[in-house]
1. Taking distance in nm of label points 7 Å out along Cα→Cβ at positions 181 and 477 for each of 1, 2, which is largest?
2. If you work out relative contact order in percent (Cα under 8 Å, 6 or more apart) for 1, 2, which one comes out largest?
3. Of the structures labelled 1, 2, one was used to calculate helix-only ellipticity at 222 nm (-39500 (n - 2.57) for each DSSP H run of 4 or more, over all residues; to 500), giving -14000. Name it.
4. Which structure, out of 1, 2, was log10 I(q)/I(0) by the Debye sum over Cα atoms at q = 0.17 Å⁻¹, for residues 309-484 alone derived from, given a value of -1.08?
5. With mean count of other Cβ atoms within 10 Å over residues 189-196 as the yardstick, tell me which of 1, 2 scores highest.
6. Name the one structure among 1, 2 that Cα Rg over 2.2 N^0.38 Å of 0.99 was derived from.
Structure 1
């Protein structure tokens, strides 16, 4: 009976997620916009193809003509379609092709440490516009409250005898993190969760528990350079599975790689991916889990809590085999300086906990107890709502201002693609193939603008014509407007006709 109830609950959760994913967003015009945009991205509507008339689409989707007009106008503003005199709207013939399947490469070792370390060591300066940084905006009242709490705890801790905080972690912090996970659909006890030194340590410990040097791990391409550096340091071989910057990993390519190679683990970031911002659909998540049967999966979900609208279900909530190791942190929702992460390791918990103990011999109890108190106050939930709304607004304005700046240059117009993520604060700019992101990065930095070159997100420099951008700290002011204009001019100068 219990098994039947568990299966019913699982099926209900999947069905609910699928329905929510396809429900209207905040307004009807946004729903129409998304409906058309998805079909353009998946090439159901081909470049140059005429779109349905305003009348036909209003009838098909049961919305007013004005709603369709507004959606078409927004699509045109975002360079996805073009209005044609007396012939309606057509899909733009962008010369930048994105999201098409590529051949699956053979396993290979990673060699990114030197480049990544050099870029990460650059001094932080208030004079540099952080257009590539993956650090969150901390200019919110809740962050001030958090650091006031840390200050109070530092004064209090001086009266307590020195001691280690051993795994699994601070008891109150564990309790609060269990609550956060429960809201995501991950129902666990305090004994099932381990507090780590950020999500990066959670992923590192998971890889160490699952693999040995020389083993093969699958990752999506492009992949976060920090994860690639981890794989390099552990001496692991990597197969980069081609992925669309819009819809995510190509499942057919994944299936082929699983047939061809003895894969020990899969490391994936399916919700508001770093660096591209993509989100994997619920249907694709279910298919992904079905085709990877029996293989351990490490889920990096650090941006999942920053959905601008509907939060996608973590893979962990859809896992019926207890083989998804769930890694998350407070670095993107609060402050990356906290270095508080956690791992829900399922059947791998014992071995990961042993590694955590030998890795840390204890965690910073002062910070952990202060953050636990902050989470218990209810301010975190309020803060999360504010930053999600803030990033949603920033994404729209950042996109509009940057595309306007790029479109001033004939050699760039129709030769780039900028993603529009529905969560997180990162986006991916794909330029014409002869563009040199390394040169763009160096010139931009010399002019006080920080971006990240695409070469950091792959083992074989296949993204040398791409940039990772961030709108986390974007402001609607002249400094940022001029900075985006400068960046567009640099890109144009490095992208000759």
Structure 2
């Protein structure tokens, strides 16, 4: 958990009972090597994918080696990896040894140190090695910025990172799939059931069992999201016909009750969007996609057509959008989309993720500023005027993100108060491998500018989260503590603008260095 408490359940295990070992990929790779000696071991999946370089481990609070330096594996297929796995199988079938498979896009492998020193491959981007990044935070930030820049499938280059006993080499990412390839993959006869050997249901399956994936990739590039390193920034969409066929087959499956739980991807409303430059130049190296960019086609027309087609399939009663939507895209293209999804594709609550409203924090998060969210709220409120049954916005906010101070959280709490927002859905920032925000959290630096970034830890993280839910009685002590530390005791009292009632008998605890830094700011 974000508080480093061991989870009491595991939604990916039968019955929700925790059974998976810690660092499962390393454990399973060792087991496979023992049981099948001499057989190549290939890693895949998001756990391995996001640990392909030296990375900060929140659990141990230290930098760990890239996973190929810890797991006895021959190759790592990163990203979604269907193309890589087919290519690997084809070449094994042709009799090639695993060491000959070092030229496959979307894979990483290891070289022995002697081979690396004697004949390093040409054109490689070498980033600071494990010995350096594990002891020097500036080197860690520099290494991150270097390999981040090479994760584009069109312009990315081979990246190498030396480790004490090996060198990890990452080939450029696999090229984006075309629509026919995606259609083929998702129209394979998946059972939508857990493995037959499982005697109990898998809790994580039920919310997505009757969902469909419409696309991959996300050009939003939020700093706290590692999808840039897994699916990439180039959106790859399926055809409407393929999705209609999949949902039609779904209607004939046991257990289907007429509800399509989600039609989406990393960001639901990027379906069908594309940039003129992606095919030949990839995503821009020095800037992120904006709805205002003249080469980005950010119309929702294709998705509106898709949703209408799915709604009209016999046997389908409701088609929901369960994935998140980018409200900045909606604001830039408000014609039909917001009205359509409010009328047909959300229940009583529309979930969006502004995450924060402080300009300094949203800039580090790479999220739209408050003004854009306010415009979206206005558009949503205008739609509600004609509805007999009102719908409500449920915003997701985040505490403890790098760059966020207690004063920033007080400002967010005031915004929640002034707009009467409901804040049960909150997230305390959790560092995960290969995200920009995790690099900031560990190093205290913006990896792209080198500028220092404030990082909340320990007690301050608890206070920041409490300020998001200042109405909760259990958070009273922490809220008072945070308000005093931020120099905002004016918000303690009985006036309408106060966040919390005054309690003369309450004594705050010392907050040490964090309180001093908050006062300086």
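1. Answer by largest value of distance in nm of label points 7 Å out along Cα→Cβ at positions 181 and 477: 2.
2. On the way: 1: 20; 2: 12.
Result for relative contact order in percent (Cα under 8 Å, 6 or more apart) over 1, 2: largest is 1.
3. Of the options listed, only 1 reproduces it.
4. Working: 1: -1.22; 2: -1.08.
Attributed to the structure labelled 2.
5. With respect to mean count of other Cβ atoms within 10 Å over residues 189-196, the highest-scoring structure among 1, 2 is 1.
6. Of the structures listed, the value fits 1.
Every number here is computed from the coordinates shown, using simple stated rules; none is lab data. Owing to the predicted nature of the structure, the values given are computational and were not obtained by experimental measurement. Cβ atoms are built from the backbone, for glycine too; each structure is taken alone.
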